[in-house]
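Next up: some structures, all given as structure tokens.
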Structure 1
């Protein structure tokens, strides 16, 4: 019995260590076994992402951002992961941006994916929308995860409304609190 317990510990320990190290990535959020979002990982953290079994990294900001990892595309590809870059203007997210992201996710729906931007504002919002629209996650659950990162400003709230509206959905749900901002209709 002791041998079996030791074997289980030896198998589980590296996984627990990797999970703890992933949590050190800025604003890292794991939504399920195949989808997570975060702020900008460092080059060393991208190695950790690969060791943790991720198949794909999607980057939603611009490569000339002062905190962007230089040559992130090369680093990710060298680590054996798919790299997708969808540069989104922070103050002008579009429905087309979300549709492009959704198309990438539909292309390989089982690929373990890290979606990131600089501090996880774009990425957490896209994660919220993807989970509600494409994965049928209850809106309240997805909203609570979004709230753990930030409260979208007017631009991003309008973006959420636009994308949900395009999919014949609204932002209201029992328990959802979108804040006391004057721009909420």
Structure 2
């Protein structure tokens, strides 16, 4: 994998602070900017000790590795591009990260089929940062709600065309360049308490 300066992203906080993650060029892959990640983790609190997190469109791994660096108990990274997956596994190995699981698969399909990797235990934070061309459907968001612990958060990065339905509350939001981002909390009735 050929890596240039623009194909690296820096972890900005936690135990791997200042470490670089390398990633290949891939269509739709745009790592979340440092300033946006800093704002997100300021909102959530710097310490995610004990949290279980899901990054459904992992890309460079910037968001998921950041959560793991800040103490998350487990982070599940889902990425469909095999080359990008290989880069994520290289970063995992370089950091000796034992709290990260990487699955090379289509995140939307895993979500729609109720894959055990996603349903075995619930999440405290779900990160949704798909390629802007993919868009986010209401159905995808509602399925995400079924994966959440009470009090959990969903982070969404989008191009400004995403509309929040009445089933969700915007907890925080911001904009940086083309990227719009928000943290949502679901209405309590959307959360399925039928499995642990």
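A short reminder: the numbers here are calculations on the coordinates, not readings from a lab. Keep in mind the model is a prediction, meaning the values are calculated, not measured. Cβ atoms are built from the backbone, for glycine too; each structure is taken alone.
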Can you tell which of 1, 2 yields 17 when relative contact order in percent (Cα under 8 Å, 6 or more apart) is derived from it? 2
One of 1, 2 was used to calculate distance in nm of label points 7 Å out along Cα→Cβ at positions 27 and 67, giving 0.8; which? 1
Using mean projected area of the Cα convex hull in nm² for the comparison, can you identify which of 1, 2 gives the largest number? 1
Answer label among 1, 2 for the case where mean count of other Cβ atoms within 10 Å over residues 43-50, calculated from the coordinates, equals 13.4: 2
Out of 1, 2, choose the structure whose coordinates give helix-only ellipticity at 222 nm (-39500 (n - 2.57) for each DSSP H run of 4 or more, over all residues; to 500) equal to -14500 when calculated. 1
